[in-house]
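Since every read-out is calculated from the coordinates, none of them should be taken as a lab result. Not measured: the values here are computed from a predicted model. Cβ atoms are built from the backbone, for glycine too; each structure is taken alone.
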Structure I
């Protein structure tokens, strides 16, 4: 693990602040929650699956979810053949 366990939190915060700054004074954010989840969930799934050597049951365990939930998410992100 990184020496700074909050580095991911810091990166997300900085990215969101930049997103809001890029919108400018008159811009209105839209669906920020969905945007962040869409950006974060796919790489988390990919890394877990890679470290589980493709074993979905093990990857689901790493992620703290059921295998069925993992499969649903893999399908949603088009990560299954």
Structure II
């Protein structure tokens, strides 16, 4: 599920989708905007919203993203200390 295996293609693994999401976070964004961008990226082979949310959850688990006070999703390497 997180990594590709014989049942999950490399482009459909959560780690791959999470990487794609992380690349899209060049600036703070809302979840709905990120979902819209992701749907455009995966237009030919759509992913389910639940799979998208699992990919976002994986980014949180790896401490790569956080929500700021305005509710925007940000990369953790930009988080003020």
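Which of I, II yields 17.8 for mean count of other Cβ atoms within 10 Å over residues 16-23, as computed?
Details: I: 11.2; II: 17.8.
This value belongs to structure II.
Compare mean count of other Cβ atoms within 10 Å over residues 8-15 across structures I, II and report the one with the greatest value. Structure II comes out on top.
Starting from the value 11.1: which structure in I, II was mean count of other Cβ atoms within 10 Å over residues 32-39 calculated from?
Values: I: 11.1; II: 14.5.
Corresponding structure: I.
Could you tell me which structure in I, II was used to calculate relative contact order in percent (Cα under 8 Å, 6 or more apart) as 31? The structure behind it is II.
With percent of Cα pairs over 18 Å apart as the yardstick, tell me which of I, II scores highest.
Values: I: 53; II: 38.
Answer by largest value of percent of Cα pairs over 18 Å apart: I.
One of I, II was used to compute distance in nm of label points 7 Å out along Cα→Cβ at positions 24 and 40, and the answer was 2.9. Which one was it? Attributed to the structure labelled I.
Of the structures labelled I, II, which one yields -13500 when helix-only ellipticity at 222 nm (-39500 (n - 2.57) for each DSSP H run of 4 or more, over all residues; to 500) is computed from its coordinates?
Numbers: I: -22000; II: -13500.
Going label by label, the one that fits is II.
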